[in-house]
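Some structures to go through are shown next.
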Structure 1
């Protein structure tokens, strides 16, 4: 089975079986502007049923990989990483080994998505990367936490930072690894929160 569509872009890195995990793209069977599908910052005011509707359209492709050996895992993971760093929706052709199965799971930690299946082949169109994220990706001497803070201060969507973090796009070259999506969300939120707390400590107290 195969689907073609415009990925928001969106990827998912699982945590079951860590350090061997399943990673891959999320692709809807439509070719249009799907950018909102994976940017929660733009969902404010949207009805829950509308959010669930477009999230349920995202079909997950899965490919097993060791989190520390993802750079040697082949084209599927390489293309997944390229997709994750894109600034706009990218045309994707996703061929599965079998028909996708599953159901919508509502979770308070990650956004819901549709059925999933192992990937046989993955073709990704030309992806234009976010220029700030691209700069952080190629800076292999920049620590991951520093990259997260810099991107946040430059106004990057937290969701985009989390997505890039999950596919091992940041950090010292030899220390880079895939990070399960749930963990990347927690890690990025924690890094940003600590930075903001430190800045607040330097604020002048009211009444001084």
Structure 2
């Protein structure tokens, strides 16, 4: 790929922004090596893909049954503790949301502002509740909590992605490690100042991407 065309993933961008806010260098060189690795050296599969499949199966079964248990049993030894924790939290989330349908969004989308491509992310699930309201959910799977800097970037990115690609759905941030649901205030998350912060973070990341020795 042409390195100048690289658009940071939301995960890489938020980690870099958090490091900068703490006065530390980010991991752009590590990200760069990962993205530019020879084809045979790359990891293509999303490690929570089977968990998302289990989530959809759980909803389709009326939020009951063994879909999560099967996913945990079939997970690798490395991922089993994460799947177990996320299954517990997602069960709590759905007890509140009462979904009747769920579908995955398979591909990442790119968010732009002012003609500048800022960040790539995936809205993991589109969920319909018992009142026929749709939600576009970004699921934060890692165990480490988001810092305020990261949280704001995630909110803004997800709100913009939802407006562009799932305009009839309300954006949500799901935190299965804690069983928490965060409803994103779109007006707040997309204020010009918040979008400008996202743009600044993206440009800083890409500057370091192109000049890794600086």
Structure 3
């Protein structure tokens, strides 16, 4: 553990706090609770943009599959880094209360508990999948529409910060995950555009920015 890693985490988790953040950060971090809104967003993109929207959704789906299912999962297996909430005493673990269906958690009061060192030697702390996936998503969308991506980059930053605020990840988990997410979001769509060009579909995806296919 790097000394500043724990120092910065304690500042974010214990000092730089506020009652509003105590609800907002767990809410932002609980991506599964936002599933109905995500589905609505997909439907709206398909309805408003038709084929171009379908291509955007396809690029996002493939990018997130690579980010989460391939890269993040394997790095977690290789790194085996213990999460701070299981490695350090005295942090505050924050989460939303359980509820069914999942989106009802957003209307519940947040729950907190003190972290306890559990003597674990393995864990899934590095990288932060939430952070990687959100920055990959924002980067893919930026290739299609920069105005949309601006809001997503703000949201991705909030998600990254929430992983520290809730004691789920170390700063040295989150910072590299931002870079990896942006890189994945830049590379995967470009590979897909090259394949589309090779098989004669490029004229159907004119919603992309010109620099994407260079």
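We did not get these values from a lab; they are worked out from the coordinates using the rules stated. Nothing here was measured: the structure is a model prediction, and the numbers come from that model. Cβ atoms are built from the backbone, for glycine too; each structure is taken alone.
Quick check on the output: 15.1 is mean count of other Cβ atoms within 10 Å over residues 57-64, derived from one of 1, 2, 3. Which one produced it? Label of the originating structure: 2.
For helix-only ellipticity at 222 nm (-39500 (n - 2.57) for each DSSP H run of 4 or more, over all residues; to 500), the calculated result is -14500, so let me know which of 1, 2, 3 that is. Answer by label: 2.
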